[in-house]
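S.K.: Some structures are shown below for you to check.
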Structure I
Amino acid sequence: MELDQTKKDILKEVANIGAGNAATAFSGMIGQEINMTVPKVELVEIQDLPAITGDEEEFIACIMINFSGEISGKILLVVDMENVEKMLKLIFSTDDLPGKEMQHSALNELGNILSGAYLKAINDFTDLELDQSVPAMAYDMAAAVLSSSVIDYSQTEDHILLLETEFITEEEKLELFYFFIPERDSLDFLFQRLVGGSFA
């Protein structure tokens, strides 16, 4: 799999709009203005995924959304526990967080909103109509979560797309990692719609 400069520039533009959509949605959720950094876009080898957020034994939250329609695949939203706590405090507007069930529900809703923001950017660029599944969430060590999340994909591909950005509030910086994992045929079709060529 290769990512030439033209395709990388297109993906950066899509990611930039997606991050903007996500920042706007998150801002509405917490009632605070949120700015963002320009997203980084890169290909990541499957075997390197567990180390993306740092230590492979570090606990992370991973929210997975499946998408389907004219293209299909999944989006993983990965956040380390320090940033999870920051997000929850923003969502609940307190340092005294509620029980785990309410925390999980809030993170699922946030994952649903943020992933949807990226899919909307893809829809706007390509006119593809995409539906997303109910989010599924896991807490575990990075090595365990990320390895199991992509195992079906890694049987056919060695790389996935990483979109990395930061959301910035008045007091906090929140680092998020998006893994965009379309199926191979879907990736080819996506680039046909974006730049008139396949991914090969």
Structure II
Amino acid sequence: MTNKRGFFLTLEGAEGVGKSTNIEFITQYLEQRGIDYVLTREPGGTQLGEKIRELLLAVHEESMSELTELLLVFAARAQHLDKIIEPALAAGKWVVCDRFTDATFAYQGAGRGLSMETIGELESMVQGELRPDLTLILDLDPEIGMQRASNRGELDRFEREQMSFFRHVRQGYLDIAQAEPERCTVIDAAKSLKDVKLDLLAALEQGLSKIT
């Protein structure tokens, strides 16, 4: 076991930006270079976290309060950190995570209008000083993204939101990238898949340069 701490990579973006396809590209990149990694997602990642994910995404007869949603997200995250993320990083592995706390600031903060200060307090409580080393944000016009999401099949609770919600989410992500340019790289997901992969490759090479 190595004493060197691992690298925490997160991939962010709203519905329909192509995260699944591009995560596959990222993991292939790591495998080709012999980098040991753990692939996970939020909300979810653990048995308990996946049950919370089901609660969050399912359409219920009883509406879910915005605060309930926020606390469920962080409950899943606390379990995720304890069981998956922190142990992997401590073992020197890369952690590749499909969404993390930036999604909470974008969705529950910018999208729902919940207090960014409150989200920040929960972030500190649950994560301590842990933050991603590199965050790749796939950016796309929400109308295009939701058309792609609709073509996949039945929409979940979030995907049924109004277009204005997704516009706020997109702006939330762009605001995060502007505030933290050293950590965040925005990838134009409207480009061809080939060009998106080239942009991802450049960002990954830059990420690797930080730890070599």
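S.K.: Check the numbers for relative contact order in percent (Cα under 8 Å, 6 or more apart) across I, II and tell me which is largest.
M.R.: Structure I gives the largest value of relative contact order in percent (Cα under 8 Å, 6 or more apart) among I, II.
S.K.: Looking at FRET efficiency 1/(1 + (r/R0)^6) of positions 21 and 117 (r between Cβ atoms, R0 = 25 Å, to 0.05), point out which structure of I, II has the largest value.
M.R.: Greatest value across I, II: structure I.
Throughout, read-outs are computed from the coordinates displayed, never taken from laboratory work. Since the structure is predicted, the reported quantities are computational estimates derived from the model, not experimental observations. Cβ atoms are built from the backbone, for glycine too; each structure is taken alone.
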